[in-house]
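Have a look at these structures, which come just after this line.
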Structure I
Amino acid sequence: MLRPDNGENMRANSSSSNGRKWRGAIKDAFLIASLWAAIAVFQATYEFAILASYNASPGMRTYLILLQSSVPAVFIAGLLAGFLVLPLVNSWLRAHAYGSALLMSLLSILALFFLTSLLGTFIYNSLRLKVSIFDPAILPSVIEYLTGMENLKNFLFWLFVATITIITLQINDKYGPGVLWAFIMGRYFHPRTEGRIFLFLDIRSSTAIAEKLEEVQYFEFVKDFFQDVTPAILATKGEIYQYVGDEIVVSWPMDRGLRNNNCIHAFFQALRSIQEKAPHYQQKYGVAPSFKVGLHCGTVVSGEIGVIKRDIAYSGDVLNTAARIQSKCNELGVDILLSETLLQQLHLAGSGFREQAIGEVELRGKAEAVRLYTVEAE
């Protein structure tokens, strides 16, 4: 079995993981903020053009003041949404029934919109009246806007924008980073060959656990397990390809999976998450899960499949080999196994991990033995 990380390595790996997580959160928040700011420019320009077409133009000065007040306010709202509100909404949608999750999401968006409107109208009237933002003279105009139909119209518009943002994030969450854009661009409309890394993750002793627990309780057990390992997969840019019973199939494009040894970090981050939550599982189910993984890489054929429910499918010997490698973990007494083909492309030196040769192993359905390795924290 793998030796557990010592305290120093646990802290180092956790720090590295948190660093990647924060960088990803900052990138996502700035992307959302920039897109929302661009939408604010579009909204202001569109309304100005509509008024101008009816010979009711408020004038270029009013238009510029509107941009100066709305764009910064919306950009700040986008940052708050990216860092706080939308991650909360995503976690609610994962952990609660959709009805209650949507209600909480609506209330959160309403609170964020109110703060944005308050900030934006204070800035707007301060610039319009050429007074300080703290001058009491702007209060009547602020109250008039907040209680008027103009504010309601803007709320409905930004509620639509926020809803589309949430839906987009949910679809991206379902298919994995970058897959939604690939769908939109038609990347997989025609079958194509590409290099990919596959990780098969399976709960150990699942049959014995299923026999111990009631059917509904076991379902909740597997559901909790999937929920607890998913952040590690997403943090390392993995794409969840399939859920098969109590098994998860994860995939990376070659460059993304090799970068920073993401495919290896996915295992150790998931392992750390399950170890930290072991007391919760013991209290709730009377047993804590453990798991094993097998990794392999190579060329697959990928493409969209299905009519009513379209999805991306992969075919090739890589998947079968990765599954067979994972099936050898019990026999060889390890939690992670990977092929020499994959190991040769990783850069483990100085990464905090080291490989340990297992030797050549015969895999079911393979004519030739495959050289396998395990990986442990240094």
Structure II
Amino acid sequence: MKIHEYQAKSLFRQYNVPVPNGSVSTNSAEAAKIAEQLGLPVAVKAQVHAGGRGKGGGVRVAKTPKEVVEAAEAILGMSLVTKQTGAVGKKVNKVLVEQGVNIKNELYLSIIPDRETATITIVASQDGGMNIEEVAEATPERIIKVSVNPVTGIKGYHLNQVAFGLELEPALRKPFSALLKNLYALFVDYDCSMVEINPLIITGDNGVMALDAKMDIDSNALFRHPDVVQMHDPDEDDPKEAEAAKFSLNYINLDGNVGNMVNGAGLAMATMDIIKQAGASPANFLDVGGGANAEMVENGFRIILSDPNVKGILINIFGGILRCDVLASGVVQAAKKVKLSVPVVVRMEGTNVDEGRRILAESGLKLIGAADLADAAKKVAELVS
């Protein structure tokens, strides 16, 4: 689960990670009042779940009350397009108005889990700011990585490795190490899958401060963090994904033209891959799970068909807990209710597969059977081309 910058910074403050003073606003008049309280200049920052806001025009510096109002009015309501939002962008409903800071230098700092080494990895660079992706691609040697054993936790030598790797002046090593130690504690305590500060700044008076803050918390651990659950912003959810969650469907919206309904996340990934190999493109990831019933299948169809880009649907089921005859009955019932307007290719194998195929064949619906997954992908790709 992602949270907004202003929410992440509220947690940073609890863990003594220095951040600028600021407050969130939903209108220009309120933004101007916050700026007056903070003192000018201020930064007005779009609050959306995406990076690259500065390049997209979502971060502006205001030096006068008039500029504060102009910046807030320009950002609020805009569709902010960044590399992480896609061409559609994200609508901005809130801005963070934050005190201006004297920036001497910009660094990059993040903490992420590394599943290959089963460690928590600290990633840092002297090249913080808007172009960190280009730095990582063009000059990867400038990226520092320090691995921490999660059992023993962060130690002094880890802090020194990062501080010396960033070539920090002696006077900065102590405050930086304190910040990093506190940030690591936050990462562990809140079951994070990512904490990122870009930029982490060195201030004019030789302090360190998190000018930005991103946090992603493992959704499986949210039962331990009711305070984070309260931070959920439904405006940031994809409408189709939010609708699917109501029916216990695992759905992710994509930009292709073949709708998918599959049981099992691994099988769904393989299905999307083979659709691409066949020359088409998946419009979604939809895992109905092992315990799907006719109602879940019906809702899955409805959500898939709400995407105007979908020209065909591929159902790929391996019958185990979800028997093929149960799935077939659900498909027939759902197809009749939603009045399918696009071709549907069905590939199924497993428990009661013969009975499942019989139900589909006798349904009177235009459901296209497939011998195997490759055959199914080929057929649906031809239908949508």
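Data table
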item: Value 1.6, calculated as distance in nm of label points 7 Å out along Cα→Cβ at positions 115 and 147, assigned to which of I, II; result: II
item: Structures I, II, by distance in nm of label points 7 Å out along Cα→Cβ at positions 123 and 139: label with the highest value; result: I
item: Parent structure of the calculated result -11000, given that helix-only ellipticity at 222 nm (-39500 (n - 2.57) for each DSSP H run of 4 or more, over all residues; to 500) is the read-out and I, II the choices; result: II
item: Top of I, II by Cα Rg over 2.2 N^0.38 Å, for residues 211-266 alone, largest first; result: II
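None of the figures in this text is laboratory data; all of them are computed from the coordinates on show. Computed from a predicted structure; not experimentally measured. Cβ atoms are built from the backbone, for glycine too; each structure is taken alone.
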